[in-house]
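Multiple structures follow.
Coordinate-derived values only; no laboratory data. Computed from a prediction, not measured in an experiment: that's the story for all the values here. Cβ atoms are built from the backbone, for glycine too; each structure is taken alone.
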Structure P
Amino acid sequence: MTEINPNEKFKHLSKIGPTILQCISCGDCREATDYTSDPQKWGVCVARDHTSGFEAFFGRGKMQIIRSLWQGKLELSKDMAEVIYQCPTCNACSEACAYDMDNATIYEALRAELIDAGCGLEAHIPMNQAMVDLLNPYQRDNKEKSNWIEKLDFKVKNAYSEKADVLYFVGCTAALTPEIQPVAINTAKVLRKLGVDFSIFGEHEVCCGSVGKRTGDMKTFNSVAVKNYELFKKSGVKTIITSCAGCYRTLKIDYADFIEDIEIKVLHTIEYIKSFLEEKDITLKNLEINTTYHDPCHTGRNSGLSPIYEEPREILSKISNLTEMKTIKENAKCCGAGGGVKKGFPDLALEVAKTRVQEAEETGADYLVSICPFCYRNLMDAITALNSNIKMVDLMELIDQALS
């Protein structure tokens, strides 16, 4: 029998190299879910806590699956996909790992292998295909991305035909989901109040491809990334801001090779606004409300060497009474929507979000604040399901009020 070279068989996993075999199965990523007296050491694998609890559903088990694949002891299958895709790729396991492994990147590579082998989730197929055909994963006419603009009482520059210092990359969720559109509306209002010269692509905005990348559909991801590269280059923009954590991570990290030659700076809107307020010495009004803050995984654990932890907290502390939840920053519980879980396993995503909302309720806050439309959507669904009195709000809405 001819021995198969795993480097030739697994083109996505092979790019990661020795990291695949680095896990020593110590189990820290499992035991970290047992809270200690030090909150900074709390680990939170939401997949383990809300599935069967079997090994395969948390870091150590998934790494063993990957090792066994690499060693030829397992084959890719749809049954394997059912397990691997119940992970929101929040990367909490990487925080518990003593070897500084980027677990989420490894899981995404495995998902890409599953897709290539025809073993991806059926639920993800129409979502990813829509990104290619319609330029958004919601299977909507992309012209609807201009609907929220009609709710503004001022004109916004069209990046497709007009030059501006800053491009506001809205993202599909805020542009196309009616209940989340206030994220885009309030961001535009704040930029207007501050006198920022900005533009948007509107109906020409192409999905960043985050959900394609997270679910392993690299063909789809590369397709939209190339389209965005062409749009960015044509617009001549040098600074892109986005109020979506998923877009932020994707444009800043996953697009690094695509946009390197056009030297574009990618910032989350909160990063940009905080710097602008400090530079112009603008004071925000204290709204005298009680808040707590949810850290999105894509502006935290998954954002590389510059996580956005302090900026939103510094702003919130000035405009409200901020009370922290038990798990915060690098140890924050995921909302449960990421990694294709919201689409593939909606009930699981909701249960994870309920736990996060209950944690927020324990602070006594009136408002649960975040800087990610996707977190906003899933946490709001949980608030509704729990009939909770806490209110979901995007930080840009509060900043708009504090500027009035």
Structure Q
Amino acid sequence: MALIALGINHKTAPVNIRERVAFSPEKLEEALRELTALGYASEAAIVSTCNRTELVCTTAAEDDGRKIIDWFQHYHKLKREELEPFLYMHPEGQAVQHLLRVACGLDSLILGEPQILGQIKTAYRAAVQAGTVGTLLGKLFQYTFSVAKQIRSDTAIGSSPVSVAFAAVSLAKQIFSDFPQHTALLIGAGETIELAARHLHENGIGRMIIANRTVEKAHALAKEFNAFAISLTEIGSHLAEADIVISSTGSTLPILGKGAVERAVKARRHRPILMVDIAVPRDIEPECSQLDDVYLYTVDDLQEIIQEGLKSRQEAAKQAEEIIESQVSHFMGWLRSLQVVDTIRAYREQAESLRDAELEKARRMLARGESPEEVMQWLARGLTNKLIHAPSAQMRQAGYDGRYDLVDAAQELFDIKKSDADE
């Protein structure tokens, strides 16, 4: 049984191709069952995100990988020439290494990002639900989760800020250590603000207010993080509540002027307020930085934090790669051991059959009244002779044929120590 990982990602394919091969969550289980029913893959899981669509499968025949690619292409109604230039396929150990690197964020658009591990867990649950996970993939995914956890614990791969949103929240944590006691006001409802909201929520911010021009969009985002949604026109009424303000809108004019911020500071009785303006053009008038107790940072100010974080993650990535290399070796050792399971089982059954036959003879001898001591000696001698007969005959024949490699293998297999006279 072979293991393969194949698909496309943000490095190999543009977004217009990636979106055409994405699997919708509601159709994922059906697709998995269709693939395995065709017989090309005995086990299968599909990881489908905005940045990648990958299939992890076990196959029986060498050309099954090609057949899975054909199914993938036909399923999404693509011509071979439309998809093939962007595809990659990793066999065996390379497939294991690839999945581990993806799970640890080493293959992500943002180095070390943690969301992909949750997405892989979702893919695994879908495959389990579809009934397309067996012994091999079950072991591989559990192993992947364990290694990803180890790398998160043993390296700094996810601890340093490498995105603007992460850098903004990291800065806030440096200024306000008691996060649960503070309120954050987020202006905008785009991707950057959503990321900032996620980081704030994960770090235990006490309260969040989300302001947006379209209130419905603010409500949708606020619902996810148990926040409070307002319109941009309501900011003035709530600005004094905010210890942290993070703004990222597409407005061509400032959202917050010096006057509004000055009034908020007075209402706060000069408790400090951190303002992070991620927008370009700016959402917060630069003159706000002149106010006492206001700490205003722009996207340019965050670049130094981001560069330091990126450098830290790159160092951690080197450590992660070393861990992965070692863990791939361990997993492939386990995988190779599966190939001898049937042989071990047959050998055990053969030994147990010999044991049962000799034991039955011993019982008959005891029933005839023979001495238990003599029966025990006979049983031990007879069982030993039966167990060593075939290996002894094979080793003798190997010596006769000059197959000393087999003799050496037998010495290792049976843990036979050479005597001094043999050396």
Structure R
Amino acid sequence: MTFLAVGINYNTAPVSIRERLSFPAEMLASSLQDLWRVNEINEAAILSTCNRTEFYCTATSANQQILIDWVSQNRQINPTDFAPYLYTHTDRSVCRHIFRVACGLDSMILGEPQILGQMKTAYQAAYDAGTLGKRLGKLFQHTFTAAKKVRTDTAIGSSPVSVAFAAVQLAQQIFDKLSEQTALLIGAGETIELAARHLTQQGIGRLIIANRTYDKAHTLAAQFNGYAIALSELPMHLAEADIVISSTASQLPILGKGRVESALKKRKHKPMFMVDLAVPRDIEAEVAQLRDVYLYTVDDLQHTIDQNMNSRRQAAEQAEEIIDTQVDYFLAWLRAQGAQTLIQDYRHQAEQSRDEALQKALALLKNGISAEVALNRLAHSLTNKLIHTPSTQIRAAAENERHDLLAAASEIFKLKQS
């Protein structure tokens, strides 16, 4: 049995490729079950975020082509379009990779905490879909333990660094006074909530939150003294926005070039700062062609993000040491599982010998033999049964000069050398 992980992330693939391999929540269960039914796959989980899509499996071999073929068929994309961007991990490398991902050490934002929640969502989805088994399930559980230890024992999450924070920081560089600007946030998830919090802390003048579900927009807007609108009302309010930050789970763009162009005319071509944090993208790439729009995607924030990383790099070194130790712990557990059947067989054999010796002792008692004699015979018989096979094997090992077996026997039975 082999652990196998295949994926793409922000380092290996541009957003145009990542969005084609994303798995929205509504199709995750059916995709997991479809993957699980592949002959060589025994367990499966899928992690899909704006920055990465990764497949974690236990399989009968480390053949990544199995996953490439499945992804190609499931997402209806030619393998040559995405295979060059893939990375692969097996066994120990899978353990180390998933630990690093969960701790935020492989994220665009070093140490960002959102990925752990996304990892837990991936675990729950696989659990609900019935595609987790003992080994992959244990790997995820150990991953959460490792991530918690890194968060507790290092300062990896001490600085307020996130994609949302980077977007707001970039807005501060573009606008002299955020207090004079109106920000329109599209979506109502965790990223948008973080953006709203950072904007409010920096004194944004006015905040509008748009979401497909109005109640969610209203609930979020109420926390930050903002104004909520339904997504259908977006065309009527877009022209009011100096800053637009969007992060939804929509599979199709929400803002197209024509709609933004109309808003610019209403604004008399007063510039708009737009940040698209969604994968797939919420804002059509062609919007960047408009003269008075400054459009950024998650990939464009890397420079701003880098400026906030210094305080986390030393913590990351400590985290790597913790992860190495945790990987060793997990692999020790995994190796122990290989001996479980052997231990069970040995125990069954010993119990069988015990039962046979006990039945003979009970028969002696029924025939009037004294308890002392019966117990002595029981002890003698049981000892002989338990040591007969090991003694025979040890003698054969000596005759055949199998010093490795002799040493192993000495260690297993904890024998003192005479």
Quiz item: Where does the value -0.31, -0.94 come from, among P, Q, R, when log10 I(q)/I(0) by the Debye sum over Cα atoms at q = 0.07, 0.12 Å⁻¹ is the thing being computed?
Solution: P
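Out of P, Q, R, which has the highest value for distance in nm of label points 7 Å out along Cα→Cβ at positions 62 and 334?
On the way: P: 0.5; Q: 2.9; R: 1.1.
The structure with the largest value is Q.
Work out which structure the value 0.80 belongs to, where FRET efficiency 1/(1 + (r/R0)^6) of positions 222 and 302 (r between Cβ atoms, R0 = 25 Å, to 0.05) was derived from one of P, Q, R.
Of the options listed, only P reproduces it.
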